[in-house]
Structure formats: structure tokens, C-alpha cells
1. So helix-only ellipticity at 222 nm (-39500 (n - 2.57) for each DSSP H run of 4 or more, over all residues; to 500), computed for just one structure, reads -23500; which one of P, Q is that?
2. For structures P, Q, calculate distance in nm of label points 7 Å out along Cα→Cβ at positions 172 and 308 and state which one comes out highest.
3. To which of P, Q does the computed value 0.10 (FRET efficiency 1/(1 + (r/R0)^6) of positions 108 and 148 (r between Cβ atoms, R0 = 25 Å, to 0.05)) belong?
4. Upon calculation of distance in nm of label points 7 Å out along Cα→Cβ at positions 124 and 212 from the atomic coordinates, which of the structures P, Q produces 2.0?
5. When relative contact order in percent (Cα under 8 Å, 6 or more apart) is computed for each of P, Q, which one produces 24?
Structure P
Amino acid sequence: MKNPDRFSLINPKKIPFFYGYMVLVFGSIGVLASIPGQTVGVSVFTDPVKDALGLSRNQFSNAYMFGTLLSAFFVARAGVLFDRFGARYVAFFSAFCLGISLLLCSKSVFISNAIKELLVTHSWIVPFVVITLLFFAIRFFGQGVLTMSSRNMIMMWFDKNRGKINAISSITVSLGFSSAPIFINYLIDGYGWEKSWQILALCLFVFSVLVIQFYRNNPEDFGLQPDGGVTNTTTKKETKVEKHFTLKEAKQTRAFWMIGLTLAFNSFFVTGFTFHVISIFGSQDYTKSQAIAVFLPISVIAIITSTICNVLSDYINHKVYLYTMLIAGILASIGLLFLEYNFGVYLLIFGLGVFGGCLQLLMR
């Protein structure tokens with residue numbers, strides 16, 4: 001077996017407490033590090049970047065959509081790399097490549113102009129294609145691979161305590177995601193959108209070093225068991241046999257389509273709202289700061305919902321959470337429809353908060 005501590009100064013077996021808690025901390029930071037590739041981290045860049053590239057709002061959002069769809073196609077195949085190389089190396093390369101992608105994003109105008117001069121054209125298609133490919137890169141390495149490897153690593157270190165651990169991680173991530181637009185907006189106002197992407201890239205390069213030092217694939221690699229037990233080679237532990245489905249079998253179940261369509265609603269509605277949040281609220285005469293500020297109460301409601309759901313997850317059928325998500329999605333849609341009224345804003349915030357809280361559990 002390859003050395004699981006290669007390139008690292010940290011030995012989990014010599015830590016005076018269960019190393020899974022270190023995994024929890026840095027795995028949660030890993031999810032937060034993916035923010036530049038998440039919609040919540042891109043939305044604040046929308047107006048300055050589209051104006052610099054000379055694209056309309058529709059062209060810019062279509063570029064983001066195509067980049068996201070292309071990313072989704074390849075993320076499914078990235079799971080093979082996770083199984084082969086483990087969370088540690090996959091997270092390292094995804095964090096590093098996300099940093100490279102952000103540097104390229106900061107030079108997107110220069111790249112577009114250079115290609116225009118080379119092709120002797122002034123067509124909008126050039127910056128459209130450039131930013132589409134860059135969106136693919138940050139979505140693939142950030143929202144896709146880095147998030148997947150970080151979350152999966154945390155879950156591999158816990159079994160019986162998985163619900164509690166997931167609740168703790170969800171609280172940290174929700175707070176980070178809700179404050180990210182405010183922080184990024186501060187960077188853009190102070191340093192400009194190009195420098196802001198470069199600062200975020202530098203942070204990711206630093207984090208990639210931390211990944212190599214603190215990320216670990218499995219507790220079994222160090223003679224440990226999930227939740228902090230020590231492997232006992234003299235006794236055999238009874239394991240509960242769980243029912244598994246092939247893809248073909250899963251497609252024949254109603255649960256597969258119900259959960260899949262609900263997650264699809266999240267991808268279309270919530271992602272679209274987050275990406276256009278400034279424009280949406282601006283159409284109702286709200287300021288940019290007011291638009292970004294809605295993420296904080298949404299996050300608070302999501303944290304409360306997620307905590308309650310995780311605590312009760314061992315006692316309540318997950319079907320209840322699915323129905324709750326659907327109702328919350330309907331409320332959010334109604335709130336968006338009546339956004340010009342105060343009750344519409346409150347309904348939107350409440351609906352998205354409950355929806356996001358339940359989503360954390362169903363995606364576990």
C-alpha cells in the first residue's frame with residue numbers, strides 16, 4: 001500500500017485525539033474554498049465582468065449555463081479519479097487548478113482581445129467562448145471536484161456520528177457561503193474584479209498546500225475505524241447488509257425521480273436566483289448591498305433547518321424532508337413572484353432557507 005502520509009508532516013496515528021475531527025475542520029474549509037467556483041461566488045462578478053467583456057446579461061448568463069452543463073458532464077467521471085487516487089490528491093489538484101482558472105479569469109479581457117486581434121474580428125462570440133470555457137474550469141474544479149472530494153472525505157471518517165458531523169459542517173459552510181458575497185463585494189470595491197480573482201487564486205494556492213498536509217483518505221489506512229475506534233484484527237464485527245441498486249434498478253423507482261427532479265429544481269431555480277440576485281432585486285429598486293444581504297437570513301434559516309433535520313434524520317423518514325423541500329420551493333417561487341411587496345421578500349428568504357437546509361441532508 002502506498003504511504004498515506006506522503007509529502008505530509010502530519011501523522012494521524014500520533015495525534016492525541018481522533019483525527020476525524022481534523023478531517024472535519026479542513027474538509028469544511030475545503031468546501032468553503034470552492035466558493036469562487038460556486039454561483040454565490042460568481043454572482044458578485046457578473047456586472048463588472050460582463051461589462052468589461054462587452055457581453056449582455058443574457059449572453060453572460062448563457063455562458064455560465066453552458067460552462068456549468070459542460071462541467072456537470074465531466075464531474076460524474078471525476079468520481080472515478082476519487083475512487084482511484086482518494087480525496088487527498090484529488091482535492092489538491094482541484095484546489096490548485098481552481099487557482100489557475102481564477103488567474104485566467106482575471107485575464108479574460110486580455111485573452112479575448114488577443115484572440116480578436118489574431119482573428120481580425122470584433123465579434124461578441126470570442127469573449128463568449130472564452131468566458132464559457134473559464135466558467136467550465138471554475139465550476140468543474142470548484143463546485144464539482146473540490147466540493148465532492150471534501151464532503152466525501154468527511155463522511156468516510158464517520159459512521160454512527162455522521163448526522164451530527166454533517167450538521168456541524170453544514171453550519172460552518174452555510175455561514176461561509178452567506179458571508180462570501182459580502183466579502184467578495186468588498187474585494188471588488190477595493191481592488192477591482194481582476195485583482196479580486198487574483199487574491200482568491202492566491203488563497204487557493206495556499207490552501208492546496210494545507211490539503212496535502214491535513215487531508216486523509218480513510219481511517220483504515222492508519223489502523224483506525226470511523227468515529228474513533230481502533231481496528232481489532234482478532235474479532236469480526238457484524239456488519240449490517242444494506243440494499244444497493246444498479247443505475248437501471250434505481251431509475252425504476254419513484255424515489256429516484258422525485259429526488260432527482262427536486263435537485264434539478266435547486267440547480268435551475270436557486271442557481272439562477274443566486275447568479276442574478278443583484279439584477280433581480282435591482283429591478284425592484286433595491287441596492288446591491290440589500291440584494292447581497294438576503295443571503296445571511298437565508299443561511300440562518302438553512303442552519304436551523306439543517307440542524308433539526310440532521311438530529312431527527314435517524315427517526316423520521318427522509319420522504320418527509322423531500323416533501324418539505326418541495327413546499328419550501330413553492331413558497332420561494334411565490335415570494336419571487338411578489339418581490340415588490342415585503343411579504344414576498346420574507347417568503348422568498350424563508351422558502352430558500354428551508355429548502356437549503358433540507359437539501360444538505362438529502363445530498364449527504
Structure Q
Amino acid sequence: MPPLNQLTIDEVVRETPDAVTLVFEPPASGAPLAYQPGQFLTFRVPDSGAGSVGRCYSLCSSPATDARPAVTVKRVPGGYASNWLCDNAMPGLALDCLAPSGSFTPQDWDRDFLLFAAGSGITPIMSIIKTALHDHRNSLALVYANRDHESTIFASQLEELEHRYPSRFTVHYSWDCESGLPNPDSLAARLTSIPVNGRHDAYLCGPEPFMDVAAAALEISNMAAGRIHREKFQSLTSNPFSHADGAREPQPKEKDLCTVRATVDIAGDRHELKWPRESRLLDLLLSQEIDAPYACREGSCGACAFTLISGEVKLLANDTLDSYELEQGVRLACQSVPLTDDVEIEFN
């Protein structure tokens with residue numbers, strides 16, 4: 001099962017009337033939390049009825065600039081976990097969480113970045129911005145949509161970064177509709193002031209309609225689809241901590257004993273397995289007590305993503321991988337069943 005961490009809140013920062021940043025103490029082990037810019041943490045939030053619920057929140061801190069890891073939580077109307085955290089989070093409160101996960105992390109920091117965020121979608125984008133400006137030399141342009149200035153998370157921090165890096169970082173705000181989502185024409189017009197060329201990668205985070213509009217505008221500007229990366233916020237419908245607390249996955253049943261040969265590499269550890277044809281890869285790995293990464297188990301978060309080296313699998317559901325990632329052989333362990341007799345897999 002994935003490693004379970006405990007982080008203690010050191011500071012609560014009120015970003016807007018409905019958003020707070022939880023800044024955590026460095027881990028008790030003394031070693032810094034190992035994460036990549038753009039990743040998220042899955043927290044166990046106390047619930048008097050269900051015991052706990054699991055929720056994912058992106059890290060807004062940067063491993064390059066911040067000694068203390070931090071996440072930002074925006075209040076969701078009717079949402080239990082976000083409201084509980086906004087109302088109850090205080091210094092000294094300890095929260096259990098799974099290891100950092102997610103693939104919304106730039107792979108080539110030499111390329112210039114076009115960044116699109118709406119609302120709390122700025123959270124992982126902020127981590128990427130701070131890392132790029134501190135550790136690299138590329139240029140960044142951010143298009144940031146909100147209802148109004150009062151609801152704009154990190155407004156003062158972004159202004160400070162613009163002043164500190166005037167030749168490398170620009171912010172283009174969009175407050176042109178009640179929902180905070182720009183229409184296609186207004187977003188396309190904003191792109192005319194940002195020269196889009198073959199050196200750019202684009203990173204999008206926010207509501208699905210916003211990302212659809214941004215992707216369409218980028219494609220009109222002749223950006224290749226493989227250069228457009230999305231981060232999707234999904235609500236979990238199951239509790240990943242029921243497994244982290246020690247519940248075992250069931251062993252394959254007799255009817256599943258028709259198996260294929262699977263070679264699975266996880267962080268350099270190689271496993272040769274018999275994979276029942278009707279079983280999902282993540283279920284198999286957990287049943288063998290193999291430490292595989294996962295969070296939502298629903299095909300929504302990308303925490304269990306792996307690369308298919310050879311063979312083929314069927315994805316039962318996919319709410320996070322885009323067409324480019326699929327072409328590169330990326331699949332989700334929680335939704336993959338085998339199609340060929342031999343499969344080779346690598347978790348990066």
C-alpha cells in the first residue's frame with residue numbers, strides 16, 4: 001500500500017474570503033517532503049459520520065523555494081471536506097496524507113510556458129511558476145480567470161513575481177464574466193498579445209469548460225496537441241484510506257486463474273507476476289503487497305499512471321489522460337486489464 005504520511009499545520013493563510021492556504025511544518029523525519037511541482041496530496045479529512053473522507057489538494061509550494069510544503073483549499077458549496085478544512089484548520093492540527101502524486105509536472109524546463117488557470121486551478125500552476133523562475137531560465141505567461149479581483153488567489157504573490165522577473169513573467173487577468181470563465185473570443189484575443197511559437201508548452205488547470213476553451217484557442221494558434229497538458233480536479237467517490245488503513249485486496253478468485261505474464265518495474269524493483277485477465281492491475285499489485293502508487297482508484301487523478309513498454313491493456317475508465325499521453329503508452333493501473341499474453345510495465 002502507498003506510504004502514509006502525517007503533516008502538521010504550521011500556519012493558515014487566508015487567501016480570499018473562500019480560500020485558505022495550509023502551510024505545514026517540515027516532516028518529523030527531518031527529511032523534506034519529496035514532491036515535484038504540479039503534484040498533489042491526498043488527505044484524510046475527519047468525518048464524524050464516515051470516520052474520514054479522502055480529498056486531493058494540489059501543492060502550491062515549490063520544492064525549489066519553500067522549506068514548508070503547502071496546499072490551498074477553496075471552499076466548495078455543499079462540499080464537506082473543503083468546508084471542514086476552511087472552518088477547522090489551525091496550527092497544530094495533524095492530517096494524514098498519502099505520498100505526493102500526479103503527473104502534471106513539466107518534463108522540459110528549457111521550453112517557454114503558457115499557463116492557463118481558473119479559480120483554484122492556480123494552485124499547481126503556482127508551484128510550477130515558482131520553480132521555473134527560481135531554477136530555470138525560460139519565459140512564462142499566465143492567463144488567469146476569476147470572477148473578480150477579490151476572489152483572485154495569490155494576487156499579491158503574482159504581482160511580486162512579475163516585478164521581480166519583468167523580462168520572464170507576465171500575468172494576463174480575465175474578469176470578463178460572472179462565472180469567471182472567459183469566452184473563446186476573449187481568450188483568443190488575449191493570446192494575440194502572447195507570441196505563441198514552437199518553443200512553448202501549455203499547462204491548463206481549472207474547470208473543464210475553461211480548459212476546453214483554452215485548448216481550442218491554443219490549437220487555433222497552431223500549438224501541437226501534444227504540447228498542451230491538462231490537470232483535472234475530480235471529486236473522489238471512494239475513500240483511499242480504507243486501503244491505507246490496512247484493508248487487504250481480495251486474492252484472485254478461482255475463476256480468474258486464466259492469467260497473463262506481467263513484468264512490472266516500480267522504481268527499479270522488478271516483479272514477475274501472473275495477472276488474471278479479469279483483474280485490474282492495481283488490485284493485483286495490492287493483493288501481492290507490492291508498494292504501488294495510487295490515490296483515487298477511479299481513473300480520475302493519475303496517481304497510478306504507468307508506461308506500457310510492451311503488450312497491451314484495456315482502460316476501463318479514463319478521466320485524466322489525454323490523447324498525447326495515451327499515444328506515449330501511459331495507462332492507469334486502477335483501470336487496466338490485460339489484453340495480450342505478455343505485458344511489460346514501468347512506473348516512473
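Each value in this text was obtained by applying a stated rule to the coordinates, not by laboratory testing. Treat the numbers as computed from the prediction; the structure is a model and nothing was measured. Cβ atoms are built from the backbone, for glycine too; each structure is taken alone.
1. Traced to structure P.
2. Details: P: 2.5; Q: 3.7.
When distance in nm of label points 7 Å out along Cα→Cβ at positions 172 and 308 is computed for each of P, Q, structure Q gives the biggest number.
3. Q
4. The read-out comes from structure Q.
5. Traced to structure P.
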